[in-house]
Structure P
Amino acid sequence: MPDTTKYLTKEKYKDLEKELQELKTVRRKEVAQSLEYARSLGDLSENAEYQEARELQATIEDRIMTIENTLKTAEIVHEAHGDSVSMGSVVAIEKQGAKGAQKFKIVGSDEVNTAEGKISNLSPLGSVLIGKRKGEVVSVNTPKGAASYKIVSVE
């Protein structure tokens with residue numbers, strides 16, 4: 001059975017709390033006002049504004065439910081400082097046959113941002129790095145075939 005734990009940094013947890021507060025206090029009121037206005041226009045069966053407001057309401061309620069569930073079940077990841085790769089570690093790796101290392105931070109799937117160098121612990125690369133140490137070589141299956149990476153450093 002795969003690990004389904006949601007991992008979040010403190011920053012992401014706070015961001016989600018802030019988003020949840022915004023959705024509950026501001027966005028719900030805006031949608032309620034839109035629904036009220038749309039109802040005032042008359043026949044709801046052919047009222048595009050009403051249908052659009054209902055869809056937006058459903059989207060917001062779904063997002064609220066998702067965030068609440070994530071916050072309830074999330075495990076906060078603390079900055080890792082050890083000699084083996086774990087959640088929160090910053091890992092420098094070098095592709096075999098290439099020059100120069102790339103740095104990645106191992107994060108939960110909700111925080112993935114490759115432009116910022118954040119990869120998921122569930123990604124092919126992230127999953128093989130977990131538990132490895134500086135100097136080890138890992139192999140990752142990619143669409144172009146297997147690729148080998150040497151772990152240069154673990155922070």
Structure Q
Amino acid sequence: MAKASEGAIDIGISEGSRKDIAAGLSRVLADTYTLYLKTHNYHWNVTGPQFNDLHAMFMVQYTELWTAVDLIAERIRSLGHFAPGTYKAFAELSAIKEEDGVPPASRMLENLLAGHETVARTCRDNFPAAEKASDQPTMDLLTQRLQVHEKTAWMLRSILGR
């Protein structure tokens with residue numbers, strides 16, 4: 001994890017804790033960006049009888065994800081570290097894998113469901129480091145992200161009839 005500067009940061013969180021938290025948030029950022037890209041791809045390429053509804057829903061989802069990547073990256077920067085920002089870095093850090101081709105609409109929904117559940121797990125995995133450091137802003141950010149991803153996963157499961 002690259003440090004942003006050599007200047008002292010005295011926000012009540014040790015350098016080691018900030019490094020651990022930033023590393024975890026970098027994984028959240030990579031998952032979020034990868035899911036954003038996948039959702040935007042599906043928005044462009046969805047076909048079939050549900051086209052209009054799915055096209056609109058995917059736009060709402062990718063817009064929310066796009067806003068989130070900025071919030072996550074800015075939290076990493078607030079902790080004194082650089083946020084990852086390349087496809088290579090995201091591919092290395094993300095638990096969400098890209099796919100080849102354009103799947104049918106039902107598979108898009110399944111893939112997005114899996115993606116939102118993955119990001120939720122990644123967020124949840126990062127609570128211990130933030131809790132240990134009493135890093136309330138990061139815990140708040142992770143809580144907000146969990147709410148979005150769990151609710152979106154529920155909605156996708158409902159569309160899929162699960």
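Out of P, Q, which structure matches -12000 when helix-only ellipticity at 222 nm (-39500 (n - 2.57) for each DSSP H run of 4 or more, over all residues; to 500) is calculated? Comparing all candidates, it corresponds to P. Taking FRET efficiency 1/(1 + (r/R0)^6) of positions 59 and 99 (r between Cβ atoms, R0 = 35 Å, to 0.05) from the coordinates of each of P, Q, which one would give 0.95? Derived from Q, not from the others. Could you tell me which structure in P, Q was used to calculate distance in nm of label points 7 Å out along Cα→Cβ at positions 19 and 35 as 2.9? Of the options listed, only Q reproduces it. For which of P, Q does distance in nm of label points 7 Å out along Cα→Cβ at positions 75 and 147, calculated from the coordinates, equal 2.8? That value comes from structure P. If Rg/Rh (Cα atoms, Kirkwood Rh) is computed to be 1.19, which of P, Q is the source? Source structure for this number: P.
Relative contact order in percent (Cα under 8 Å, 6 or more apart) computed as 31: which structure among P, Q? Attributed to the structure labelled Q. Out of P, Q, which one gives 2.9 for distance in nm of label points 7 Å out along Cα→Cβ at positions 11 and 131 as computed from the coordinates? It must be structure P, since only it matches.
FYI, it's all coordinate maths here, none of it is from the lab. For clarity, every value in this text was computed on a predicted model and none was experimentally measured. Cβ atoms are built from the backbone, for glycine too; each structure is taken alone.
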